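Once you scroll down, you'll see the structures, which are given as structure tokens.
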Structure 1
Amino acid sequence: MKKKIIIAISIIIGVTIVYYGYGLATTKSHSPAAKATYSNNGLNININYCQPYKKGRLIFGEASQKALQPYGKYWRVGANEATTFDVNKDILVNGQELKAGKYQLYSVPGKDKWEIYFNSEWDRWGAMEANHKTDVLKTEVAADNNAAFEEQLIVSFDSADSVGKTNLNIHWDKTLIKIPLSVK
């Protein structure tokens, strides 16, 4: 009897491992990995994220409308693992200092403005909310909800200018967020 129980438990564990392993292995085919880079006068910024598709869904909106990303709720700015923001020099993010380092970039979208966060715990998987005690910077930026349509999430930078200023852009569906960045 004990032998049958051990075999049954082993089969359940094996099936669970295969199920979750397959899910992790195929998830990036639905939301592929992408990278946004910025380089100007020795400043280098690298953002690693995964690009989900709209697929006819309401992306940003009220929870009552069954939005994929409801207003006022944590979002990892992408899919799969946490979106990372890696910068080699101290910079200003919307006028606030961010030290050189690697961070998780996440947000709390709202209809008219978004809260943008940089968190020191960057090595994370899944949609589990960040530990707010390890946030190192929080800022708010306006949301443009009448931007050109983008089927797939795009994170990008505006072209570099001569004084080291750019915008970090988060664009999906008809929503565009511009986060001002500058050399400290």
Structure 2
Amino acid sequence: MTRDELEHAIRAACDVADDTELWVFGSQAVLGTFPDAPPAVRASVEVDVQPKNRPANADLVDGALGELSDFHRAFGFYVHGLSLESATLPCGWKERVVRVQDPIGTRGHTGLCLEVHDLAASKLVAYRDKDRDFVQALLADQLLEHDVLLERVSMLDIESEQRDRLVAWLRRTVRAL
């Protein structure tokens, strides 16, 4: 996915949701902080969003722009409308979002993208291979600061055993890089 495609997704999802703002919280939120992110971290063809002011309209977004939709077939990427409750996010994440807004690209609509350290911490909670690979690629490309990511992991509302596992994985990964 490219930054232009992210802006297209924001524009289309806002139109469908009848909202002017979206939370962008999947891996492609990285394009908010790094518009020219390396290919390894922008490989996904999916943008996870929730309309900010009309969260119930996430289903409308998913139906109109989601996987296997006409939109997906036409543009090669899709917008997954879902609830923010599906993500575990560090405390204070809303104060750190990165605004993606452009008079042309988003037609003035706003994508509120997770800041990259919050995004990485959230991805680690899921602990799927693809999410660990994503965070590892961010670390390898020096798009994350190890200490900041450790701080964000400490800000997650998760069990201490899970936090310990994430910290151990992160330390092993950083040593290996």
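Bear in mind that the values in this text are calculations on the coordinates, not laboratory data. Predicted, not measured: the structure shown is a model, and the values here were computed from it. Cβ atoms are built from the backbone, for glycine too; each structure is taken alone.
Quick notes on this structure:
- In this comparison of 1, 2, the computed figure 1.24 for Cα Rg over 2.2 N^0.38 Å, for residues 35-82 alone is attributed to 2.
- Structure responsible for 17.5, with mean count of other Cβ atoms within 10 Å over residues 51-58 calculated and labels 1, 2 on offer: 2
- Mean count of other Cβ atoms within 10 Å over residues 115-122 from the coordinates reads 18.9; which among 1, 2: 1
- Parent structure of the calculated result -5500, given that helix-only ellipticity at 222 nm (-39500 (n - 2.57) for each DSSP H run of 4 or more, over all residues; to 500) is the read-out and 1, 2 the choices: 1
- Each of 1, 2 could give Rg/Rh (Cα atoms, Kirkwood Rh), for residues 59-106 alone, but the derived value 1.13 comes from 1.
- With FRET efficiency 1/(1 + (r/R0)^6) of positions 43 and 123 (r between Cβ atoms, R0 = 25 Å, to 0.05) derived as 1.00, matching label from 1, 2: 2
- If semi-axes √(5λ) of the Cα gyration tensor in Å is computed and equals 28, 17, 14, the structure in 1, 2: 2
- When mean count of other Cβ atoms within 10 Å over residues 99-106 is calculated for each of structures 1, 2, structure 1 comes out greatest.
- Given 23 for relative contact order in percent (Cα under 8 Å, 6 or more apart), calculated: source structure among 1, 2: 2
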